[in-house]
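Structures for review follow.
Laboratory data are not the source of any read-out in this text; all were calculated from the coordinates shown. For clarity, every value in this text was computed on a predicted model and none was experimentally measured. Cβ atoms are built from the backbone, for glycine too; each structure is taken alone.
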Structure P
Amino acid sequence: MYRRLTVLLLLLVLAAGIFSCKKQEKKKEFSEVMTVTVGEFGVPEKRVAASFEFSKEFQKNKVITPELLKKYIDRYYLGEIFLLAEAKAQGLDREPEFLKAMKKHKIEQMTKANGPLYKAILPKDFKVDNKEIEVLYQHLPYQLTLKQILVTPKFLADSIYRALKNGADFGTLAKKYSNDLRSALNGGVIPSYITAGMAAPEFEQAAFALTKEQPLSEPVKTEFGYHIIKLIAREKINVGSQIQEKLKLVEIAKTRGRNAFIQRYIDSLFTKYHYKINEKYFPAILRGFKRQGLSGMLEKERIPDQVLHADFLIYDKGKWTVEDFADAYNDFDRYGRYRLEYPQDIRIMARKLISRELMYWDGVERGLTDDPIYQKFVDYYYHHELEKIGEQRLIDDNVKISDDEIREYFEKHRNLWKNDSFERVKPYVRNRILVEKRNQFRKDFMAYLRKKYKDQVRYNEASVQRLVDLMNQRKKLRASK
């Protein structure tokens, strides 16, 4: 809220590039070679190497053989590949649930920090204005402790400001009205110091102008809405001369320039893709919002079905229904979403929620889906989501439990629950049966898949031999220590 930069996702750290491979290359890296495949699915060497060295098979056997390694792969890896092959065969990768999850992952990978889009659009450097350096230096010796109330309608900001001037309690009004929920939790107190270059220029200028005698600002407009700022403390910190601090000031100015560039870029996409919002559905959305403590949720059951399925956010590459907007809103960080109590709240949240989708399509148009790192992550998530929906549809959904089974199990194992009544422990009994039945069903289903796909299992003998040689070398190294 205090930084101009749109929140960027941290880089996702993955231990191994599961199932990743390049179709045509003269030389493949160790991690890209598949040791075993079933149709289009496989397990890369790196994954096998990373796990086998810590297995019982590695520890117990003096010599690693191809047969031993294959038996290990068969036991621990082939089951998931069979499941993927069956999920693909049954078309689960065309299910709306799967496609929605993949769309989310593609957007995340395209628009994350250091992702292909930011690498493509950001200039290598940002010019620094001397006047900005001077202003930043004036602010550099101070760190401010502030309160704020953030609202979107101008009339509400003016009303709150007047109430504060007349003695109203800042913390009470922050909890009631502010859309900066993290500070509202603490009566409007911003949880970190505000220092030079940390906030949007409009916010910073107003904040550093506050004094002990005049601690309250009039409403200050930024892209987030209207801020009413109150100074709690101004602490002096030691800094050098402007010349001595020049490198630091230049970096602050460049960061601010970068943030401003990104914001201008995002704003430009709404024009490029002819973004429109259907405001006639605002009343229904406002009625669907329900506060839950400081934050709130959009309760879809409070919105008429014809409205839920209506086109709400429209742009050249696609559209969101009201339900799409509600789902995205409810999935968003609870402290990052505005309370939808005024039309302006909906407008700001709509732009915030759909902006990364517009960025994704711009990346697609730039040909950035060919980026190898992007492809690697998308490939990983394809298999991850396919396995997930395969477990759900092919196994979990086929495990059924009746009330009679629950009652019968309870009577048979009554000693497990001592003197508890059936109604009280029924959920626990059900979960116990569910685990047992699921495990048995999964075992039987995997046996079925093993028979179905056994003739499609293909081992890369060269890869198997490389792994065998590597494991035997590591055993010798361990023995020599």
Structure Q
Amino acid sequence: MNPDTLAINGGAPSVRTKYRESWRQIRSTDLLPILAAARRDISTLAKGEGEIAEFEQRFARLTGSSHALAMNSGTAALHSAYFAVGVRPGTEVIVPGYTFFATAAPILQCGGRPVFCDIDPETLLADPGAAERCITPFTRAICVVHLWGNPAPMDRFVEIARRHKLALIEDCSHAHGALYCGRPVGSWADIGCFSLQGPKAVSGGEAGIAVTDDPVLFDRMLVLGHYGRLKKGQAANTFDTDYLSLGVKYRPHLYAIQLALGSLSRLDELNRRRQRNYEILCNELTSCRAVEPIKTTPEGVRGGFLEFILRYTPEYAGNWKRKAFVEALDAEGVPIGVERYARIGDRKRLLHESPIFSASDGSQFGGVVPSAASHPVSTPELPGVLSVADRLLTLPAFTRVPEKFIRECALAIRKVAECAAMTGNASQPAQLKPTPMKPKEQEDGMAVAESRRGA
């Protein structure tokens, strides 16, 4: 393999098959229920009846849970869960140091403080031992995240939570349909929270849902944000509030739930396709030490995925910088990018370093956001997070694409890695001027990039 064969140096691209994702998140048939409701001049179901009740029942069955509560976002579901288990000023919640910020931000809305624990760098998930070392007398709950559809070792977290008498929450935003030890994610904890946003496996555009077996926790989530359901919708008739809520309005839009019903009906097929494509990619990269797919947790079955995450080890690629490696792959035709959670913002800080979580005076944001002075929290060393922060790459979660395309992408990755290893530290790839995109191509590319953001 000669570095001159790299496409970025003028060689022929390895990916010759056009990348076209033919899986449609929204089908025309998904719009028919929306049109039918619109013809009847109906745009909301305030009491959780009709399609909202149907969706909740089907999602409860999916997760093996007794109750499900649809909301307007996954963040709302997490806020409701933290509120329901008693997160309040002076309390702490342990969350992984590598996750989307919305896992931790709602803790601040409750007046609590997130405490960031380290991860297992092999799976990118919270390390149970590290989480247990973060427990203090102020700890109220642990939130476990099934990041990128990879189920966390929930039996260990359940044991830790029970032994320390803590609430346990699952953030399943990426993991619709995932299993651990044959049991659905979301059903292991006191409350499981799912995002139904944008590119998620089950999506209403903007929506979320929480599941639980505890009727009192369900009622607490109702009283926070679903006043229209307090009269007849409580699971245990826990509260007498004259049917008034605490003023937060978290009920979902009817049309969002109608869209989500359509994608929920295709979840099994989506997961089968994505699992198959991920296995092909993993098998094709078996001998590539520079780029490795993230290991699935033992006894786990992935679901949802959201994206395919890869670990880049520059020591096996001539110590090329990650940016140069990605640019070379892009020239080969691989739709690859730099992972976007490990370092955030323009300054590329770790999550716990963001001003939202590290500001000495949280009251500047308003509300009940605690200040570091009123409740100091020391973030432990996070060597696992640091070890992956600058080494992760991302591919789209291939669903309905030609198998040949996936194999060509893997071939291109191996090609660039081998060429990079040959050059060593002596050089980075030549940077050819990119062919200017036509306005329509540029617009499409920006739209795709934007659709992959959010929670």
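With distance in nm of label points 7 Å out along Cα→Cβ at positions 51 and 75 computed over the structures P, Q, the top value is the one for Q, the highest of the group.
Say we calculate volume of the Cα convex hull per residue in Å³ for every structure; which of P, Q gives the highest result? Looking at the calculated values, the largest one is P. One of P, Q was used to compute helix-only ellipticity at 222 nm (-39500 (n - 2.57) for each DSSP H run of 4 or more, over all residues; to 500), and the answer was -10000. Which one was it? The read-out comes from structure Q.
Each of P, Q could give distance in nm of label points 7 Å out along Cα→Cβ at positions 43 and 155, but the derived value 6.6 comes from P.
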